Structure I
């Protein structure tokens, strides 16, 4: 007997973008999984051609309203790397603080508004708020504080405008930065509580041999830059990305999918980062992780919600450290010359590694652009997870089948719109 589960065309609930899902099994036990991303391609790489390098930073931030800083930082790393630009240390600190603000607001949004209803078997966060109003109120406060950091440093909460090639357009005073850190300090205990809450969730059992990929920095937990590393021994600069990873097109999706050079799927994001960089977490975040028995390597992808909570603690603690050492830079930006060549850049978006490559001419215009978002890198892993969960999904009642299917997708916090460069469920039994 053939069984088909179809997540109908239409927006998948609590993700950014639109997609659908098909799970089909045959009587021989084979399972086919297709995560169909039908949102139209957005052609950013095409219309970046001919633009000046200075325009790229603001254009790519429009790719995503949730993680615009990630796109700006990867672009800056690529362009400034090509031009040999090394900005002031305090400018680097401001960029990290801006990125921390993005991580905080994005992680708080995902953990409480998108993922928690799954684990509590609630239809949405409104239902969660009816029984846990204080929890949702604290979560919204934490997200708001992350947004406040982005506004104070980036000029506005969504699509910040302060970053530029060679530096930053404006910088807040030390008092403003100290005030941001002080406000966040009030949410530190809640962030630690979030680790305990996330660890207590009843999660599907799914432990597999996973290839984890993230950035690693010699001096700190990587966020703005670093080398690409994996649990398989990979250790390369950004320029080596396309020699070790490749994209492929499938006929049922507008989003490309990424594999390692040997054809394997891999995982990027919070769980990969925490597994590969556990030793570089702030001691407070490591203590929170160890307090709930989170000891790498953790291979169940559903533990990503715990990893995100651990990173919340890390971010808040690091904001305090960075704020204490901040002084308004004397030089907000430095001069440079346009150079012909190719620049590659990576940074850690909240959802994982984000790769950019730009080929520029001698006048500073873009000849070619390539952008690989984290969601595109995770799509095959998502399908792999669903394939492993298929026996449970196919044998469940319709409501439970829908919940498990959606959880497996939402677990990666996919930004489907970024990946294009749920939901009513119907089960057909034949």
Structure II
């Protein structure tokens, strides 16, 4: 039936001028949910596997856009979500330096500047930039205006919160593992690294840390409202920094999480989300091996950060439970990775919902999970959405390939729309129907 519909549309488009990008895709059937409803969907022109999401309401045309990196395709997608029930796939921008082993999964946006990453899990075979800078004053036609070369593995999860500086997660000559680099982007055509922070032992010549303690920066860094302090996920710890002088970050305090929690390299401490008004930090690791075969327990937790010199573990999140009728007793038995991956970040953006009492977690093979933290010592799951399985799709290669459907990225706009990227399908637009979501501040 669907093929017949597409064929009919193609015939119409042959006779008339027809914008294929304007065609909305039907929501795939078979999803499972509680307190969450899908309202829109985009198959991204067949380039499923979109990854990080940056949201922008463009004042130029008062339209809403998602800018997304990719894991399986080398390039970036733009999705118009002005009408969330009918997302319009604007275009795909291919990376001109495409090469096997490179991913372009990361993107960060503020004002009219976008930074995208060029990243590899192994050293580049030839010199190439780590970060690309784009002018998005024409929101549907980004113009590449600059680049920055980091180390031989490129850059990963960066953040540009506006203003003079961007903060880069990158390999860097003279250091072991990824470190944080402060990049002056006031002249986007000529970005310059002007500051760094690293764990003692990462710099060549420094005494190494104990072999049981991995050291690497995943990112992104998250700033306080006055930009004087920041929290960042920096394996093996959750780290508080004094950022009054962004070019000279200073350690305030840290809480080591690995060990005892699972050690999986850079992703051991994957994400943090500070709730500055309550002195809390949400933090999570990232599962890496399928079937829960990493070397220990992963975590999603709340950290008491009222005293940033001495952060302490406050509570752990409950583990998601399979839906009724599932053929597996727990998500470790389902296949693929199970554990939290990302939450709603890019909160420096005026168009992204600010942290309240709900925490949204893209949970790999368990879909999207929403938790209520109004009582931080008793976190409760209040909603979930699981995309349907898609067993007929050929499996991709690489670290993000999976035999089952899994959800990697989530972002929420100030209208209350939830965007979920699933590697097998594309982008789902969802609405939470339970209690606790902040009142929308935009339409």
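For the read-out volume of the Cα convex hull per residue in Å³, a value of 127 was computed from one structure; give its label from I, II. Going through each structure in turn, the value belongs to I.
Work out the source of -0.39, -0.77, -0.96, -1.12 here, i.e. which of I, II gives that when log10 I(q)/I(0) by the Debye sum over Cα atoms at q = 0.09, 0.13, 0.15, 0.17 Å⁻¹, for residues 216-367 alone is computed. Of the structures listed, the value fits I. Here FRET efficiency 1/(1 + (r/R0)^6) of positions 184 and 256 (r between Cβ atoms, R0 = 41 Å, to 0.05) was calculated and came to 0.65; which of the structures I, II was it taken from? Traced to structure I. Set I, II, criterion distance in nm of label points 7 Å out along Cα→Cβ at positions 376 and 400: the highest-scoring structure is I. When mean count of other Cβ atoms within 10 Å over residues 48-55 is calculated for each of I, II, the greatest value falls to II. With distance in nm of label points 7 Å out along Cα→Cβ at positions 224 and 336 computed over the structures I, II, the top value is the one for II, the highest of the group. Of structures I, II, which gives -13500 when helix-only ellipticity at 222 nm (-39500 (n - 2.57) for each DSSP H run of 4 or more, over all residues; to 500) is computed from the coordinates? Label of the originating structure: I.
Comparing distance in nm of label points 7 Å out along Cα→Cβ at positions 208 and 384 across structures I, II, the highest figure is found for II.
Quick note: the coordinates plus some simple rules give every number you see, no bench work behind them. Bear in mind the structure is a predicted one, so any value in this text is a computation, not a measurement. Cβ atoms are built from the backbone, for glycine too; each structure is taken alone.
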